[in-house]
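Before anything else, here is the set of structures, which you'll find just below.
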Structure 1
Amino acid sequence: MIPSVLPTYNRAPLAFAKGEGSWLTTVEGARYLDLGAGIAVNALGHAHPDLVAALTAQAGQLWHVSNLYQIPQQQKLADLLVDNSFADTVFLTNSGTEAAELAIKMARKYWYDKGQPERIEILTFEGAFHGRSTGAIAASGAEKMVKGYGPLMPGFKTLPFGDLDALRAAISDKTAAVMLEPIQGEGGIRVLSDAYLKGLRDLCDEVGALVVFDEVQCGVGRSGKLFAHEWAGVTPDIMMVAKGIGGGFPLGAVLATENAASGMGAGTHGSTYGGNPLGCAVGARVMEIVTDPAFLAEVNRKASLFRQGLEGLVASYPEVFEGVRGTGLMLGLKCKAPNADIVAANYGEHLLTVPAADNVIRLLPALNIPDADITEALARLDRAASSLTLS
């Protein structure tokens, strides 16, 4: 008999009742150190007092009115995003998947309004993950994402990851946009070099194609800068964010330049819940905290501390781990042992980590994780690795 919750997830046998900071407590009372943060969502940890206060205050005033009306909380969050990014305008969504759908629509509508409706091709990359809607899975091109779902949305071409020559050969004046994650999350914490991103921007400028960055996982301070593309000194035309922007509340956004958004007038897109007062009140507080230069400096300091410990772990267990990947507090351990075995061993140490492609485990802690919790996490990773070598 099918369960009441559709069985599309291979869930761990853990149910949590409470979270505080970097720790989760199960319904039975066991405590787990969380290095997953809800897959990079709980950017400020669990039950951050500022976010609780923002949500509680808003919940006592107004939950929902729809986008038929002005929403002051939405305006505040949009202004914060514009003031701290390349963007001129923002559309608020409930998720990264919704943001990806709008980014695709925006790029194609741009060319339609320019009198080139046939210019629909969007170049994407092997290993990409942009969500699970029909448009997003077509963008990924991966068999495990698209198998069984019938005809795919046309107009996507998947290229090898990190191969600038392949991009140079594929891009043309028929290309509408190039869409990519500066750091692939689901794909295995794979970081595109600054040189690659600069080269991509130059190639797009040569043919007029739009650059669309997916920073759903790597954005909002996760890389040590507010947005990961800032490390390369390049800017996109359109960008998707979600996950960390809501600090645990479902929230996403599409940021765009005035030019890239020029096709999106009244009636071209909408959302019943997107940009609701509750989500935006929390998102605005997240932005106020994460945009503080002192906060980002601490993310980088903690990242250096954590990475140094992880490099030592790899050196101590060369039969278990191959290397460390990532930027900021978006880190990955490339494994030699099966990553599923390592995730399971970590559970045994009451430590939560997240598997990814390419036999990687992701380490995505809260951006404000205390140093003591980093030290404790490294000790638990060490014990888990040791248990694998002894088994």
Structure 2
Amino acid sequence: MAFEYVPLTLPASADPSFFATFGKEVKGVTDPGNLTSEQFNELQDALYKHSVLLLRNCKLTPEQQYALTKAFDPQSESYGHGNNKTGSAKKSILHPDLKTIPRVPQVQLIGNGTVYNHEGLDIAQLAHPSHTTFHKSRVSVEEEAQGYTRFYRRVPQWHIDAALYDLSPPKVTTLYGLEVPAGPKQRVRYDDGTGDEFEVPLGTTAFVSGRNMFDILPSELKSLAVRSKVIYAPHPYVWMAPAKAMSTGLGIESDGLELPLDELPPWEESKIKTLPVTWKNPVTGELHFQVHPCGAKELLVQPLPEGANREGALYPDGAHLTELKEVRELLYKMQRPAIAPKLVYPHDWAENDLVIFHNRGVLHSVVGAFTKTQVRKFHQCNLAASEDPVGPTEEDIKRYA
């Protein structure tokens, strides 16, 4: 049976015009752990074209999930943050969220509640992260009881799965739902003065397209995006741990709470990641705006190419922006429009759902909150890539600059 690609079920808040190619449900895949080479090649091509693929009613062992994820980058090996996740850096905001499957360290158990006798883990205490522990402000207890929530994940919020130091960002993430608790929908609020809010399923994973994020920018910001690179902080998840997040989940408040570099675990200049703001899709050739706003520390801006129109251009002679508040405000200005409700796909999880997403083409966020007694079990796998993302070509820069 050939695979069939059908549109995802969108919420009423979404604008279908932004989802013509973004996101597909794949029908006809009954055993994703045992694809033929031809089937995998088709699936891989579809992923790069559509960014998010949903496969329903799957059965997948941790070994099969690792093998499927690795097939997208055969030279990759370790989990995206390293097989020891955060090493000795117990201050990392990642540390509480991940429980490693002992026999397959590239696969993590994530979720909520107490899980017993699971894939070699006698007992695992899982905690679905809540915005209340990391946002500078929070939804009140009364409003939370009424079903209001925010974008959140301790990795934090809108993000790319990536260590952002030493290891290259994974190409693909696979997320497999084993146990999904039922519950009423919640209402995610942005609380940024815009009045933006929309209804989401309990415990949704929300996705936005990096391609849309770039495409909707005005010309002067497209020009800046294709000419810029982000310098990430060393050990960024330790660096940012004392800081607090913005109410939209799209970055960190600039209150000067980040750890000084000399208080971080040992780091090397050569392992700091400097990555393009826009990443080129290997199949479509399109540019995706791919910045993890929480880990960004500095911006490098290339001068306009010779002969480009300088009228209205930002930093036409290039720049090295080192003031953290300026960097964050500029990135926020470019990224915030793309997380508007009409551009967000909040996935409504069912047991045995497998979501495969192009980690170099989307940003995603966990949303919502569970009670302590609600058990949620997911397996997550992404692998540090064998190479860094490719940025825009000279032709791209000339086109948009």
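No value in this document is a laboratory result; all are computed from the given coordinates. Model, not experiment: these values are computed from the prediction. Cβ atoms are built from the backbone, for glycine too; each structure is taken alone.
Numbers for the structure displayed
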| read-out | value |
| --- | --- |
| Origin of the value 18.5, 59, where Rg and Dmax of the Cα atoms in Å, for residues 207-374 alone was derived from one of 1, 2 | 1 |
| At a computed 3.4 (distance in nm of label points 7 Å out along Cα→Cβ at positions 183 and 215), which of 1, 2 | 2 |
| Structure responsible for 28, with relative contact order in percent (Cα under 8 Å, 6 or more apart) calculated and labels 1, 2 on offer | 2 |
| Structure (1, 2) behind the derived value 3.4 of distance in nm of label points 7 Å out along Cα→Cβ at positions 7 and 119 | 2 |
| Computed -11500 for helix-only ellipticity at 222 nm (-39500 (n - 2.57) for each DSSP H run of 4 or more, over all residues; to 500) - originating structure among 1, 2 | 1 |
| Structure responsible for 31, 25, 22, with semi-axes √(5λ) of the Cα gyration tensor in Å calculated and labels 1, 2 on offer | 2 |
| Structures 1, 2, by mean count of other Cβ atoms within 10 Å over residues 167-174: label with the highest value | 2 |
| Identity of the structure behind 21.5 (criterion: mean count of other Cβ atoms within 10 Å over residues 239-246, calculated), options 1, 2 | 2 |
